[in-house]
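I've put the structures underneath this note.
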Structure 1
């Protein structure tokens, strides 16, 4: 980690800053027409030479003279930002970098690229990594060539390694023909008699969701990492046709908030990583408290070879269902994940799972098992990065339900996601996904079929 920081410091102090300003000054971005006199061009060249010779006093004097003539002189602003960054005065450099970033109007965006890179490197040098990541995203977004963009992406990754914070954002809009997980069958048989149910029809609409998760590195050495983190997820439902029911979007509103403590330990000689996590979370559904949960888990990750990994996770959780007469559920979960990169083809994953829930609520006392398959081809599909998924499983309930039988469900869910990696804004690319879900139950009330599509954002790096 110190080596990475030294690299960033070296890039920003020794040659990086001066080279960046040379990139702008050497592009012909300043012309006699822009300044009115050819002497202004020569003045910029003199300031550039002083900067490369590390004659900061002369470079500063010339830059201030140019700014008096033109407050939006991008090159002069960049020279001052470079001087202050090279002296370690990042807070003095930032105002000039911001002004240069805003003042740049050329189609090539070279000035914006240079200003953002200067700011990012200076902030990283001062160990203000979150702000540095923001400015590096701006640099990536303004990079004039693919090669420079690739270089800044690598710098962004190095800064991300240095930062104690690791943050993930998600956002999605998902239209669906079955927001409420309804069924076409509205008549059921109870104890030999037919009953017609209301509010069970599939309702069309859309789900809008967003989430944030963040972890803070408390301590780290060569083989150990300790983090504390939190997550927030919220989902809203919009119903476009209630079909005469009393259901509204707020009836399906869902919020989950959680905190966790995680420790990772690497056993290098065995190519093994062990992760222990403890956490608590609270959930609200339909605007009322729904569940409190505490959980603990351990994951073993074995690196079989450069193209294969194997994970095994054991988890235990205890839940209080406030919406169900304050009943408790204890769940044991076992998950396995096998990942293999197929040369020239793509990455294949298989994830078998088993969840055994013991509860005094007949709606929660169940076990389910199944497996999900995932495939991400290396080659672009429809000019996008694709990920195909299929989840197959079954749920078996131990207690008699209100229908007088023990419920048994089989389900299948298919998803195709396409990320338009060639389209990026500040490092985020749009993604489109299509989903199809089918549940078959021995209680017809729980038979359901739904199709949906959605758009969202994914980090391009």
Structure 2
């Protein structure tokens, strides 16, 4: 430790070097010294604030590698007991204000990201940030809806900050909950649309909790402020997507609402909250998707939104939601459409590739569930649509993913042990009748051939 303390003057001198590599070495050494000070080194602990101040000043270094190293060292310090005080105490706060007032947008963003990531490491840090006044300029921009451009830029900044990891996103949602909630009812249509999309993105990014087998959410679920934003978002979406509402909703706002629904699917925890919504918001979205009224564009947007919130993502991971949410999804589908398979078959018979893609993506989510796969198997002509080889090239990937999802569900269900008495249930019986044809279609499809026999030369689905 004595050697580390003796190296601090040389590290400080390195911060003034012309070489970025030397400055970075100086930053890293000061970071190590600051960690030692926080861990109780008697000699270094007397200088912990000076060490932190040196690193805060380096956040404005013209070399991004040096500045990033300083930010990493400060984040590590903030995770320690009393580390947050070094950032948001009187001295650190004054220096951080200079960072946040920099004329360089990258420097300002670096400072904000540091604050949010530090606040995400503990309630004490979050409280210190809330009372520090450092976020006041950002709050003011978010509240100034009269200046649409300034407010819009602030919303973009919030969304970018929320992509820094779950803990950072939670800090964003907690620190800016009042401003985001207020913007969901912004008088300007453009700002309202943006606020809906950004709020959904923040909600999903902040929900790092994993669902337990019993459907409960680890860590107690979303925090109060995070849950408040999610609830406020769902409340704001209800009148926008209610088919029975008398108020005419601008098309752009409705589109933003459906995009927001899809964004919630990035987090199984938030997707579960959507499906158990007491306002029956899922039912409304299913009515838009599978009902007879409404425009084709509206229907396609709803189908895509439901597919995503129900678990269809680019990684093709199976959906993971609570059992209660799964039950609510099933109830919403069958209460909104007496025969969902027949409705989907009707969409696939239309001469519009975009409608086919939307329908196939919903079928992928639908057929990933036993009850959905059984419904598909009760409509043999729908299964034939999944195996068509004459589809538009842009549509084929979606059809093949839907077919594979159905085949996987059928295979798993038939392989599972059946009850000794009473025979298979109605769902499994429906699968048994169509299983041979499904296997035949999979074998015939391109995904059933050896990889070397074909190459998929089409654009990736959004």
Structure 3
């Protein structure tokens, strides 16, 4: 059967992955089932709209999404940020989103270094690109260029494409200073012309400009822009603040999505968890067109914020910003069996499209009825998809669909982990994302002294 052949084709592995990898935001959008998880989606959307409207209340620009492991937090965050780009562009506004994941060991002392590097790195990536594949940083640079006439824009782009000349640096500096003069009529804070020039170049992939924005290093090219090295936490936050100012200048907003913040617990540092959330609130307070979305495991968040993990917790005012101002916290649950079936059915519909097969009344074919019953019993979207993935792996090995008895004899048990830390998520991240998460799983344990256990 053509459908079974397509189901067993390794080229369709991406349809049956169990992890929502935001770096595949375009593909995740195709797999989305938008009629579910509406409360969380509306909270994210409202926070972004408040940022575009420059709502002076910081709490109005913060969305908290809590949920169990595998409930779809990362998926909802990724697909919402992906979908809001064309929605706002068609209304003459712009959204510049990033998703930040604490998947590598970070300390409180180095958090600001990690934050700036991650923000610029993700703004430069293309997983939230537009229809032309341009990164958010490139879109920002192109919109800034609209402040000068077409001949000047074309001259700059020709200079960027000319690998035998460095004239783009002089042009970027001149254009940056001109935009800075015009910006004074629209913004309350002055933006350095050299900084604007660096953003223009970074948006077009210039290594010197990106190195400055990410790491604060000023080479001979950036020195001509009258820039100084970025060495302090305050300076790093100022870079993000200036990016917000540029976004405001082009009728846009920054959206910072903090995903998997609970990874800080995996590193054994509840204080970093509190620090990350505190800094997120500070960013929203300092940048009037910045929205923050926090996606976190509900049990970890509630344990730390409730003081059950130690004395460190959020201040009352920060907690008010996050929880007690609309949009209010949204909690994702596993949803009814019909939702899990709809998620699987959507992926099978994409499989049919790839195989050039017509839609069929049985939207869950070729999955057998006994497997669907098992999917209904699973307690999360991820576990339901993992069940389909295990069934498919078994079928690929056999070259045919297995019977229930054959599958049960070889199936890997899907019992949930008993630890509060979602090691299942960590392992799936390791398989899907590779080295970054691998490093986070290999944090060196403290050395035990003689006669004392490792804690």
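The table for this structure:
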quantity: For 0.6 (distance in nm of label points 7 Å out along Cα→Cβ at positions 258 and 322, calculated) the corresponding structure among 1, 2, 3; calculated: 3
quantity: Test item: Cα extents along the principal axes in Å calculated as 73, 62, 44, pick one of 1, 2, 3; calculated: 3
quantity: Origin of the derived value -9000 (helix-only ellipticity at 222 nm (-39500 (n - 2.57) for each DSSP H run of 4 or more, over all residues; to 500); candidates 1, 2, 3); calculated: 1
quantity: Parent structure of the calculated result 3.3, given that distance in nm of label points 7 Å out along Cα→Cβ at positions 122 and 146 is the read-out and 1, 2, 3 the choices; calculated: 1
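Each value in this text was obtained by applying a stated rule to the coordinates, not by laboratory testing. Predicted model only: the values in this text are computed from it and were never measured. Cβ atoms are built from the backbone, for glycine too; each structure is taken alone.
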